[in-house]
1. For structures I, II, calculate Cα Rg over 2.2 N^0.38 Å and state which one comes out highest.
2. Looking at structures I, II, which one was helix-only ellipticity at 222 nm (-39500 (n - 2.57) for each DSSP H run of 4 or more, over all residues; to 500) calculated from, given that it came out as -11500?
3. With mean count of other Cβ atoms within 10 Å over residues 55-62 coming out at 9.8, pick the structure among I, II it was computed from.
4. To test your reading of the models, identify which of I, II gives 5.6 for distance in nm of label points 7 Å out along Cα→Cβ at positions 79 and 279 when calculated.
5. Here relative contact order in percent (Cα under 8 Å, 6 or more apart) has been calculated and equals 18, so which of I, II was it run on?
Structure I
Amino acid sequence: MPLGTLDREPPPFFRQGPSALSKLAVCSALALFLMVADSRFKVMQPLRVVLATVLYPAQWLALRPVLAYQEAGQYLTSLSAAKAAQEEVVKKHNLQSQRANQVEQLMLENQRLRKLLGLRERLQSNAIAAQVIYDAADPYSRKVIIDKGMADKVGLGAPILDESGVLGQVTRVYPLVSEVTLITDRDHAIPVLNTRTGARGVAYGDASLHADALELRFMAANSDVAAGDLLTTSGVDGVYPPGLPVARVEKVERRVDAVFARIYCVPLALVSGSGHVMVLDPVFTQVPPRPAPEPVVLAPGRKGGVK
């Protein structure tokens, strides 16, 4: 066969077409165009919706084992937590039942002993619910204003409590509102009782350690006071009923050259954020009045007098 009759073009199997670089440039431009068009004009949104609808059954089936595993783990965890909570509730219920029985027995014994000794019953104070409406304007004192006053029969010196303990004392009474001095005020003092040792003392407002603090003053350096001791009202001042929680001892400093110890306490009441409080009647309103002094009888013929 003559050489001139041969086809000089490569067979179709070896034809390459456009180069790889050209294909990359075209595909990159097309991808960039589609991204811009989808971002600005949402042209791919219908296709995305169709694909999501078509693939949803497959996704739902694929997620079933995972969700089943998670639900099984949550069920077992919830079951264990429920059992633990139930056991804790049963323990607390049994403990409260035991304490209730002890309290009833102690109250019965207390009543019998008081009757036997001729002592009067513990004073019961009336309570009025009130709300703290704003803080006092004086920045150097710790006082708040409540929405109860003379119209609600709030008396001067009435103790103020919140859900945790003693909050303060009414120091001024107006027709519709009253001013309450908090126990952390530097001019406020409250007689307290250490429930662990039975020792009495006086707690003063003190801001040297931090903003809301108390100091148990005039306690000897070798007195039995430790961090964590609970202080309650002693009831000897004629204002606060006995047994109300006041503060807890936070820090005790004893120095060799000092006669008294520095005892810092933290109030149990929420002195900086209480919104609702209880107003009690002062104890002196329920105590019988002091007997009148006996008259002085003058002896005949004397300028002086004898009883």
Structure II
Amino acid sequence: MAARFWRWVLGAVLVFATASAATLAVTLALPAAATPWVALGNAAALPVIFAVVSFAFARACETPRNRLANARLAAQTVFSEAVHFSRAILTMSWNPRERRYPIRTVSVAQPARPVLLVHGILCNRAVWRPLAARLHAAGFAPVHAVNLEPLFADIDSQAQSLAPELVALHQKSHGARVAIVSHSMGGLVTRSLLRSAGSEMISRVVTIACPHHGTKFARGLRWPATRQMCPGSIWLQTLETSEGGHFPVPFASIYSVEDNLVAPAASAQLAGARMYRMRGIGHLGMLSARRALDCVMAVLSQPPPL
């Protein structure tokens, strides 16, 4: 469903870019050969506008003490996020079949190091390609990236749909406990799963750019999950109360001070979790930036607690 959604978005972008280019060509009497280049420029400008506007809004949501950003980091974040946003749309528009992300059975002699990858809102498993490649190269197996369905369901329903995926991966790994890595809203889905399913099958949790205390971007959006992600929502308060500030498994939160969609950025900080702070990386950039992936790999490679 997410792939279909992003194909519609991509189609709308192309239609807008083409129509606006044709209008400009007529208005400015441009040669016909220039029209495709104007259309391409219009299409490229939209992700930049998204990155600039979202970054500016996120900065406005910060406290005065945290609002000022280093100009170089700000420019770096906006430019890279525009590139990552464009790449994400193209990647997610094609929904990879399960054979691209299979649950490979490991032999009994081979120690299993299973990892379950959980994407964020309006995304699909395609966003995990960079990390999945790193995990396979480092000997983690089996690695399984899920598609959360239905697309606009509430977070607890997403967690219920995730539970069978966790059980299947646990069984394919000969009973080895599974590490869960999640991005954005996927971190809240994982916390809901941990609350309902317990820790018997889970070895550790790593969240990336997760709005643990909500994000102001969710305000005004009427989807069930976005209502739950509004800062101060009853759902978030209930979740935090049930956790009591500690987790039954090692829990890490990797976040960026310049995140353009988690507003304020401090929402990614969570009591009971080990915090890893990044600079100059946007929300989608956290899925493929080398520094962020290095951090994820380092956390996953840590020895299990005694």
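A short reminder: the numbers here are calculations on the coordinates, not readings from a lab. Everything numeric in this text was worked out from a predicted model, so none of it was measured. Cβ atoms are built from the backbone, for glycine too; each structure is taken alone.
1. Details: I: 2.13; II: 1.05.
Max of Cα Rg over 2.2 N^0.38 Å: I.
2. Details: I: -11500; II: -15500.
Going through each structure in turn, the value belongs to I.
3. Working: I: 9.8; II: 17.5.
Answer by label: I.
4. I
5. II
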